[in-house]
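In structure tokens below, several structures.
None of the figures in this text is laboratory data; all of them are computed from the coordinates on show. Bear in mind that the values here come from a model prediction, so they are computed numbers and not experimental data. Cβ atoms are built from the backbone, for glycine too; each structure is taken alone.
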Structure I
Amino acid sequence: MNPRHASLAATLAAALFFPGAALAMTDAELAEVVHQRLHGDRTGACMAVAVVEKDRVARTFQCANQADGARIGPDSAFEIGSVSKTMTAALLADLLLQGQGSLDDTLASWLPEGTKVPDWQGQPILLRHVVTHTSGLPALPSRLGATSMDDPYAKLDEAALLASLGEATLSSAPGARFEYSNFASMLLSYAVARRAGTDFETLARERLFAPLGMDHAYVNRKPEGVRVASGHTPNARPAPAWNFATNLAGVGGVRATLEDMVRYVQAGLGWTDAAIGAALEKTHAPVSEQPPMGMNWMMAPVAGRTVLVHEGGTGGFSSFVSLDPQRQRGVGVLSDTARHSIGSLGSLGNHLVDASLPLGKPRRAVPADPALLQALAGEYQLQGAMKMTLREREGKLFIQAAGQDEFEMGHDDAGDFYPLQLDAVLRPQRKADGSYGFTWTQLGAVLPARRVERDAAVAAPSLSAADLAAYAGDYPLAPSFSLNVREEAGRLLAQATGQGAFPLEPTARDLFEAPAFGIEIRFLRDADGNVESLELHQAGQVLRGKRG
């Protein structure tokens, strides 16, 4: 459910995928891989994992702490979060194949007559925009009604959803820009159920779950024999379940066991004679190019192949599903711990997709470098939010938001700090000049923080459109991976190969930042004063590219 911004370092890794032999995994081999990634992880997560191949399915159930092994099992139903969106897409595709519409239908035509739907200078939102997150709608509806984010969608009903649509304005022309929108996906869930003439759970049960043998998958009507897994935050604290109005649940409200996901992956690879098979295949066809997407499936390049991927997360769960049609292989990972603020399930899932990709390692709690604690101490302003104070005391970091209590922070060997009492992450960012800032990740939002003293002393330069245009160009950073820089409407934008564009903020002459991504870009000039190359600083790494 929580949109996550991938770092350019991760993007680079994706761009540099190279061939690796497919593994015909046994249960024991899969268990060893998951053990390497999970054992001793400071989150305390438990995971159910499957690698699905034509002639076998490898499965394992493991926990970071062996004593917690009874927490999950084959009968455990997990919240799968946004992986639900791929199922909603399949139900939409099924209706389209029945002749009940087209991806070029307007969203308005699938909603009750008279519903107010925003447009962009007369350009309407089409269904194809909704299934590729290019509708221009906000991330969340204005009438969400949540009094806390423990169960944020519980109070939202159909009337409030449609009323929110009437109050919304589009951030860009439909189809112009990728902006992840749970709001749009809830509208699609509602619209699909309405067009089918039934409620979403009944539709999913009759057209998808039952035909594929997903006997324990559900939304709000739990089947017999299902044990509901309990969710956890990434600091190992219990997390409340998330609940959705039935017809809005296609955004992220499906619950499923590992075996349900095995059946779903098998059908997605074409190994079913169920009627829904053609609809599943339709969701895999390209719908947009930037970023490459099918119908609610991300399309990732892997060693000359295209792998379909989707991740999900709720307040206490994370999920990962991939389909590799060319290798006829799929992966499903379900976790009873929300990991989206610390990289989600990507490293394990991607390694199981292709063994050439790094597996990663458990996050272990370790003391922070005293020099880092001293460098971080100070006053900060979160972008669009409150001020925060960081203090170093007795070899530990403490954080206090304006008007709130002070919290002690833990630290792990991935370099992140985390409040012991809250579900959040503070990620230090070392700048090119050696100073530090940080990003604060909480409830799916990634907020950059600037040191107050620095901002008071240094004013950002004012640049005209012509000044910004002088930086425009393509900067190759690695084979098959480059950064396009351009000026649009008085802003400088950057766009990595296969990714969406993001704004750059000037901080000094020839120096720009994308604070939410921890990116700093320094442009370099030749002897005549013309921009000839750039350096991209992120997470302690530097990539260099000469303007093409």
Structure II
Amino acid sequence: MTQTPALSDSPSAGLTDWPRSSGVLLHPTSLPGPYGLGELGPEARQWVDWLQEAGQTYWQILPLGPTGLGDSPYQTLGAFAGNPLLISLAELKSWGLLKEEDLMTGPEQHPERVDFSAQTVWRGELLWAAYRRFQAGEGQVSAEEFTAYKAAQASWLDNYALFRALKEVHGGAPWYAWESQYRGRDQAALTRFQQEHFDVVEHIRFIQFLFERQWQALRAYAGERGVQIIGDLPIFVALDSADVWAHQDLFALDEQGQPEVQAGVPPDYFAADGQLWGNPLYRWDRMQAQGFDWWVGRFARSRELYDLIRVDHFRGFEAYWEVPYPAENARGGRWVPAPGRELLTEVRRRLGDLPIIAEDLGVITPAVEELRDEFELPGMVVLQFAFSDEDFWNSPFYPANIVRNRVVYSGTHDNDTTLGWWRTASELEKHHFRSFTSSDPAEEEVPWQMMGIAWHSRARTAVAPLQDLLALGSEARMNVPGSATGHWGWRVDAAALTPELAARLRDLTEESGRLNSAAPAARD
């Protein structure tokens, strides 16, 4: 690998202390394992061990919520809940809630791709079997622990369980297509429903309990090895979600539950027509009148799940792109101010300083930068964007211009892999890359050169998707923004996570001054 120049580290005034560090981006569904989808069990622990061996401080993931249509972790059925698909079947077996014969009935396994539809059906049946055994007093899970969990999480869990039960009884239909008594949350009707379908509602609570039990154990395991979790908090929530159904007054909806306006972003380097997300927009005036209680609760929940919180689309706290509903694309929107300063002040007053990373990509104004810097939040830099600028040397993404209070990425889940990027890069981009690295690399060397640029930058933290460590092409891309289906399913082959790869990443991490202090001594 061609050595990239080490850049001087001159911290900006007024920023909080945060040592140089690095990490890897990999969503848990992409982990290897025997049951067709990454889980929170043995393979996740082996991954944490590999990160520690490689000297990494962070494991960054995508949102953990239960996915709906399209399988996107950014359009979940509950912003406070966990994805049942991630529950480790091996651990349920070890707890006595599943049997070996249960695990022999699964769909065809695809080691490099997730078949979300087949996995959802199969795992749903297994989780019912686990619940039945728990009800019968089998297994190594105490009823007292389940009861304590329900009490601790009741503020969101009760609404979520009721929402999912209603959705199940209605054949998966969205809440705004239910009968008016359920759509409008008539309390007498909801009470009757819970009584008549108690088993379904309780089963959903139990699934969330299993997720929480496994996730917190995995997070503790990581913490013991000096590996912290960077979680992801999308600024908007899905229309068909427990959050919107339970708090309709906080969203811009009509009487039928349809959005009056919808969220998106204007045209940018991700999409020429902008991105039409379809999420309902907040009634910020009502949220502010309630002391931002819903947002405070959401940040508090994120703090329970993660060590650091990446706020996706942070610029929406300063102003958001409001698009008419319906619309064919996001071009016809407008910017509307948001009370981000008041929100973050209240969150800090009630929860203290939170370790937040501000995803500040896209159309960023001085007002957004001012809000980010006022709360001393690190922003993001994606190096793939740096080389496309005609005025490369004056770009804020130009590696030598990256300031300390940033998290720098070779690419993110929304980008092509770095090898895929290189294969389709313009001659201008390739010229800038070759000029900066003083090299003419073979294409398989480009991902590690890009990582070298990130790791040697001033940024306090550097992150790369695992696909870049493995020098994989576009076939391993996680998502294409603006495209609704066919994404999120990439999985890593366990054989690819070799000691040699860990050693190579550790060497880069150590020479760039980012080594995890809890990493074991280097092997001879």
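Quick notes on this structure:
- Structure from which 0.65 was derived, FRET efficiency 1/(1 + (r/R0)^6) of positions 116 and 276 (r between Cβ atoms, R0 = 25 Å, to 0.05), options I, II: II
- Which of I, II yields 22 [relative contact order in percent (Cα under 8 Å, 6 or more apart), calculated]: II
- Structure (I, II) behind the derived value -5500 of helix-only ellipticity at 222 nm (-39500 (n - 2.57) for each DSSP H run of 4 or more, over all residues; to 500): I
- Comparison of I, II - label where distance in nm of label points 7 Å out along Cα→Cβ at positions 268 and 324 is highest: II
- Taking FRET efficiency 1/(1 + (r/R0)^6) of positions 476 and 508 (r between Cβ atoms, R0 = 25 Å, to 0.05) as the criterion, the largest value within structures I, II is that of II.
- Label whose coordinates, when distance in nm of label points 7 Å out along Cα→Cβ at positions 452 and 500 is calculated, return 1.9 (choices I, II): II
- Test item: distance in nm of label points 7 Å out along Cα→Cβ at positions 76 and 332 calculated as 3.3, pick one of I, II: II
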